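For reference, the structures are reproduced in the following blocks.
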Structure P
Amino acid sequence: MPDRQYWNERYFAKQTGWDIGHVSTPIKEYFDKVTDKSIKILIPGSGKGWEAEYLYNSGFRNVYILDYSENAIKEFKVRCPWFPTEQIIIEDFFDHFNKYDLIVEQTFFSSLLRPLRIQYAKQICNLLIDSGKLVGLLFNHEFEFTGPPFGGTSEEYMELFKPYFDFLVFETARNSIVPRMGRELFIVFQRNGS
């Protein structure tokens with residue numbers, strides 16, 4: 001598993017090809033339809049925090065970012081010095097304990113080795129309130145290199161997430177950025193009480 005040093009070095013060297021430099025369009029359009037701006041939101045593996053910046057600027061004040069790369073968090077803080085420091089968490093996702101209404105998935109899952117994916121699904125379930133939602137994007141193809149990022153298939157995701165979630169939306173994203181068009185699944189999974 002790539003460790004904290006690996007990710008810190010990637011950010012330091014500006015080797016962050018997964019970072020598109022703005023909030024992802026499918027996720028942005030979902031945010032734009034959420035009317036309750038008081039909900040508590042977690043963005044794990046937040047990196048430079050484009051989703052958090054967009055949410056906060058859109059009136060969502062209960063947004064938390066989590067990453068264990070200090071360099072990623074440093075870049076976010078420089079860009080968004082007004083973001084509340086108490087809502088910035090530098091920690092391993094699997095060690096985190098709290099409860100959220102909504103968790104945002106944007107390239108974090110694809111950074112994990114396959115053996116950790118079951119643990120990810122369980123941890124997301126643990127962090128969500130009853131009927132809380134996991135919203136975001138998953139790659140729907142494999143990569144030709146050893147990764148990260150690591151790809152996946154619809155069948156794999158169904159097996160991983162079905163024990164914990166009801167699938168409200170699970171479809172090819174229609175509005176991905178051009179390099180990822182047709183290669184991402186947009187998901188809205190609701191915790192099923194397991």
Structure Q
Amino acid sequence: MPHKAFTLIELIFVIVIIGILSVVAIPKFRHLTTHAKTSAELATMSSVATALDNANGEWAINEGSFTWGNNQPSSKLNANGYPDALNTGNNVFGKVIKGNDTKYTKQYSTPSFSIFTGPASNPQNGANYSSNEPNHKPDKNDFWIYDFNKTKCTVSCADCNQKTLHVGDFTLIDVNGSNPTNYSNITCN
């Protein structure tokens with residue numbers, strides 16, 4: 001009775017096909033973590049910006065006390081109707097949105113603006129800078145800035161695209177290149 005088995009040629013063909021599939025598939029999955037960090041950060045920061053606008057809207061139409069964000073009293077809003085400071089350390093946006101996420105960090109603060117980073121814009125292990133990516137996606141050199149006190153200012157720093165902010169703006173600042181950002185050199189004039 002003859003044994004039925006694969007021939008050496010058939011096994012080589014299977015190995016070659018698996019090799020070709022892996023060469024095609026691996027590059028597709030290589031950037032999966034980066035895209036996940038970027039998408040998560042964009043979604044969270046969009047929620048934060050919406051929550052800040054909602055707090056300001058409540059402040060503008062209400063006379064008296066009300067709660068905003070994660071059960072914060074209206075007394076914690078400044079004269080412009082925005083929170084002066086957000087949490088520092090773990091759960092940086094805990095006052096504004098519900099949830100406990102330690103991936104967001106307050107990097108720097110002045111009397112009129114605060115700078116934040118998230119999973120994609122984290123200076124150490126964020127998404128790698130790519131000159132092929134559009135400027136509206138965060139990478140490890142970019143940062144988010146929140147203007148809570150100045151009526152109007154122009155953000156400037158080395159290698160960053162200048163942007164004019166108004167009080168209450170919470171926006172991504174794109175930094176060109178791969179050098180780390182020195183947050184203390186950022187101005188808002």
Structure R
Amino acid sequence: MPKSEIFRPISERVLASDWGVLTKYEFDLRRQNGEWQRQTREAYDRGNGATCLLHNPDTDQVLLTRQFRLPVFLNGGLDGFIETPAGLLDGIQADERMRKELEEETGYQINKLIHLFDVYMSPGSVTEYLSFFKGTYSASNQTGNGGGSFDEGEDIEVLHVPLSDAMQMITEGEIRDAKTIILLQHLTLEKLTGTGDN
């Protein structure tokens with residue numbers, strides 16, 4: 001069904017425009033029974049992004065990062081948030097952005113990345129989707145120390161975690177990041193079913 005048959009825009013008002021754009025929308029939405037209903041919603045647009053899980057098949061370790069995340073700290077008190085490397089696309093292709101983020105955050109240069117899928121992480125309020133990638137790494141891929149960009153306020157710790165430990169960290173609440181959990185579970189399923197194509 002075309003957008004015009006389910007969605008009729010009425011008005012929009014920008015509430016904030018700094019790192020991203022928060023907009024308040026008023027619109028009519030056609031319900032399943034055919035009736036139109038007036039609704040008001042806010043949507044936050046900060047662009048799309050990419051994330052990647054690197055796996056070392058020789059050691060069965062995964063490459064993760066730990067850093068301070070203000071929203072997480074405000075809502076749960078975690079002072080170090082464990083996650084897969086990620087970044088906003090900022091107008092370039094997702095695979096290219098991911099290679100740059102991997103080198104900047106972890107110090108590893110990876111040529112081959114495999115695109116898995118694109119996922120909306122919080123579709124009720126945020127327009128962003130993430131492109132998910134996987135890849136393999138070894139000590140020979142290390143070109144620097146990583147740590148992120150000082151100018152962007154990043155202070156990133158690089159972690160090499162056995163995959164089995166990472167899965168246990170999900171159960172114990174040490175890993176609470178959705179994109180990271182998705183990628184770790186995806187890798188575990190591939191290993192269990194023998195469907196990985198690294």
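Throughout, read-outs are computed from the coordinates displayed, never taken from laboratory work. Bear in mind that the values here come from a model prediction, so they are computed numbers and not experimental data. Cβ atoms are built from the backbone, for glycine too; each structure is taken alone.
Of the structures labelled P, Q, R, one was used to calculate mean count of other Cβ atoms within 10 Å over residues 37-44, giving 17.8. Name it.
The structure behind it is Q.
Work out the source of 8, 30, 32, 17, 11, 2, 0 here, i.e. which of P, Q, R gives that when P(r) over Cα pairs in 10 Å bins from 0, in percent is computed.
Comparing all candidates, it corresponds to R.
When Cα Rg over 2.2 N^0.38 Å, for residues 5-76 alone is calculated, the result is 1.16; to which of the structures P, Q, R does this value belong?
Source structure: P.
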